[in-house]
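Participant: As structure tokens, here come the structures.
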Structure P
Amino acid sequence: MIPSTKSFLFGGLLAAAFLPVHAADATHWKFSFGPGPAPAGSVAVDPHEVYSAAKGYGFEPGSTPLAVARPPGSGFVTGSQPFYFSVALPEGEYQVTVALGDPTAPALTTVKAELRRLELLHVRTAAGELATRTFTVALRRPEFPGGKVRLKPREKSTEVWDWDDKLTLEFCDQRPCVASVEIVPVTDRPTLYLVGDSTMTDQPREPHNSWGQMITSFFGPDIVVSSHAESGESARDFISENRWAKLMSLIKPGDFVIIQFGHNDQHDRGPNPGAYASYSTFLHRYVAETRAHGATLVLVTPMNRLAFDGDTVTNTLGDFPDAMRKVAKDDGVALVDLNAMSKVLYEALGPKGAPAIFAPTPRGPDTTHQGDYGSYELSKCVVRGIRLGVPELAKYLAPDAPQFDPAHPDPVAAFDVPKEKLTTTERPYGN
């Protein structure tokens, strides 16, 4: 088993830091960056190698990094802008180990996966230090036995990295230095499935983000976080579009499912709509079917929108948060009350500070969808709820996952998760 956190000094130790990989081993991939020959068992990747399906690996177009030569076996790539490395892989779950650092200067590297899922934040290495970090990533395809997920148009364009046949890793920060990437499939650990809407999904472009994209950094490598959330989804839509059937084709005993719906359910035009009608019925169904597979379900109440009456946050979600609380109580399932915590969080920032939670638009803050800072704070709220109410899931949190009190949010000015260079003025589906 590769350790989750490990550091080495440079000087010929790079090759010894990993198990050898043979060309005939189709279940183990290792790539070495920087000019010159690769260590034994690795594939050397030139920074100008653009990804192609025929080759099966390479850097995404427009993100060419700079290769830096150092003593034998210790080259790396770096860049002043984010760069993306992709590897063709089948649907499944993978352990990824990255070696980060520079033998002659300090480095600071952040790693994201697929569509901006934060995996490693600010890995700081001193001159001469090579740090290895391990995390897990789930890859998915729309097809499943007997059906196919009905994708939205954006899932076939700007969001396609969440559904394609490759793993994409992003490297960014003040001075990212990447020496190698190793990928191994895993089948021996539980999966945490995320089910929900635009406030949980992988938002593809700045300035939008979601707490589901941030929470991945707070779990250790002994669990795989697999996001199936999508913008515009309601409890009904997630079933009708075959997303739930897809998840049910993958789930196994010991897994976890986190469900957050409510925003789009307010506009449900299907039969018998309403918080205590179809919404509750669908939630009961999610609970029953998750339990039937030997997995654990956690309900998360929808966070508040940006709506103040004086200094007090007002409820714009009707009966939906209370309806979810009732389902949790009636069915005896764990509840993370993000609705209540978001109220505390927004009010702590006040009417003038709370807009920083939400994505900026030309017309002012988006009152539903979060930006990077807001999604990071809300993910900390969810982690708090998991710690308090879901001990069987809390044990998989990373040792350095922060403690958090929504009444004392992080200063906005101190927030520094690296931003993307890709932006959009297009609003996410849903409200």
Structure Q
Amino acid sequence: MNFEPSQKSRDVLARVQQFMRDEVEPIEAKHWEEVRALNPDGDWKKWKVGPRVEALKAKAKAAGLWNLFLPDPALGAGLSVLEYAPIAEWTGRSLMAPELFNCNAPDTGNMEVLFRYGSEAQKKRWLEPLLAGSIRSVFCMTEPDVASSDATNMQATAVVHGNEVVLNGRKWWSSGIGDPRAQVAIFMGRTANESGGRHAQHSMVLVPLDAKGVTVKRMLPVFGDYDAPHGHGEVWFEDVRLPLDAFIAGPGRGFEIAQGRLGPGRIHHCMRCIGAAEKTLELMIDRASSREAFGKPLVNLGGNRERIAEARVAIDQARLLTLHAAWKLDEVGALGAMTEISAIKVVAPRMLQAIVDDAIQLHGGAGMSHDTPLTGFFAQARALRLADGPDEVHMGLIAKLELGKRGR
């Protein structure tokens, strides 16, 4: 196996790094100040996108740094998952950068779904504007009334009635639902199939957010932060009627599509975690070297050198594991790389959470404020230990596969 980035990957990475140094890093702190001023938490219906975002997206698009996650060379950069991995890592150093390259969740996963499973009409209506960055999208899977760690518990329904599919159910943690540019959601619900197995009972359906019966009930804060103007909301679907061509790939294909969606997406999330951890380590070192207490630099107090060393070891371990998963996903597909994908989904967010926690401790009160990105990175890490499957589900899958190797 070879994890060395291709020349094409290195070339794209160098241009992404330069763009971030020139365009993103100098303005990011100011950008988030502006976003917080524009978007008071209590009035999400009036949320607005930061004034710098669209101009920076246009610059990135003009520079050819656009849709870098998509392997199709006509629509994206034509990079494999392994080739894209170091680029995703670098964008993870910033909380705003992924969107600027049109490589932000949940849009990337939704675009992957439409690219791989969408009809030509669905691609025309939804994929093209998503690829252009002119609209945003939402993924509606998790539900408030069931243990969503087991997706077969899902209670929301997508029932065929004549020439329509009718949707009913409550979803929450629907990321991006607060964005004023959001126009479409992918809804996953139960479609009863007596002749099918446990994983043939669900469907994915494309839902225009202005469809009758779709109601955003509230936004959900993460550690008290509403993540404006992106947001994570509770959405009710009440007798939402859509034509049958709103099904993606047809009824009963939901779990199949979900596996195709989540495999590359988990690689992207984990590499961004690694980028965030690298940025966090830099902040730790700068803080520890520039502040003194009790007559000594902080770096020489309280085991901080060991924490810095442990961070370096943990980051490199996570990176190698993630690159291996990316390589295997490219080689054999998501089903053949299940152990590796689940392993990184556990390791990378845990690693980031631990390193950010040490960094916050070292920064003192500043670490809990908006003066650094640390609270954003911490929320990202902690949320990812639940999103796309909680740690326990991934550990259970790894154990099951390992036991199977021994015939147990």
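Bear in mind these aren't lab numbers, they're just calculated from the coordinates by the rules spelled out. These figures come from a predicted structure and were not determined experimentally. Cβ atoms are built from the backbone, for glycine too; each structure is taken alone.
Participant: Out of P, Q, which one gives 3.6 for distance in nm of label points 7 Å out along Cα→Cβ at positions 266 and 298 as computed from the coordinates?
Facilitator: Structure Q accounts for this read-out.
Participant: A value of 3.1 was derived for distance in nm of label points 7 Å out along Cα→Cβ at positions 226 and 322; which structure in P, Q was it taken from?
Facilitator: Only one of P, Q returns 3.1 for distance in nm of label points 7 Å out along Cα→Cβ at positions 226 and 322, namely Q.
Participant: Quick check on the output: 48, 28, 21 is Cα extents along the principal axes in Å, for residues 234-329 alone, derived from one of P, Q. Which one produced it?
Facilitator: The structure behind it is P.
Participant: Let me ask another. Using FRET efficiency 1/(1 + (r/R0)^6) of positions 154 and 178 (r between Cβ atoms, R0 = 30 Å, to 0.05) as the calculated read-out, with 0.80 as its value, let me know the right label among P, Q.
Facilitator: Computing FRET efficiency 1/(1 + (r/R0)^6) of positions 154 and 178 (r between Cβ atoms, R0 = 30 Å, to 0.05) on every structure in P, Q gives 0.80 only for Q.
Participant: Could I ask something else about it? Where is distance in nm of label points 7 Å out along Cα→Cβ at positions 50 and 282 largest, in which of P, Q?
Facilitator: The maximum falls on structure P.
Participant: Quick check: -14500 is what I get for helix-only ellipticity at 222 nm (-39500 (n - 2.57) for each DSSP H run of 4 or more, over all residues; to 500), calculated from one of P, Q. Which structure matches?
Facilitator: It traces back to Q.
Participant: Between structures P, Q, where is distance in nm of label points 7 Å out along Cα→Cβ at positions 106 and 210 highest?
Facilitator: Biggest value here belongs to P.
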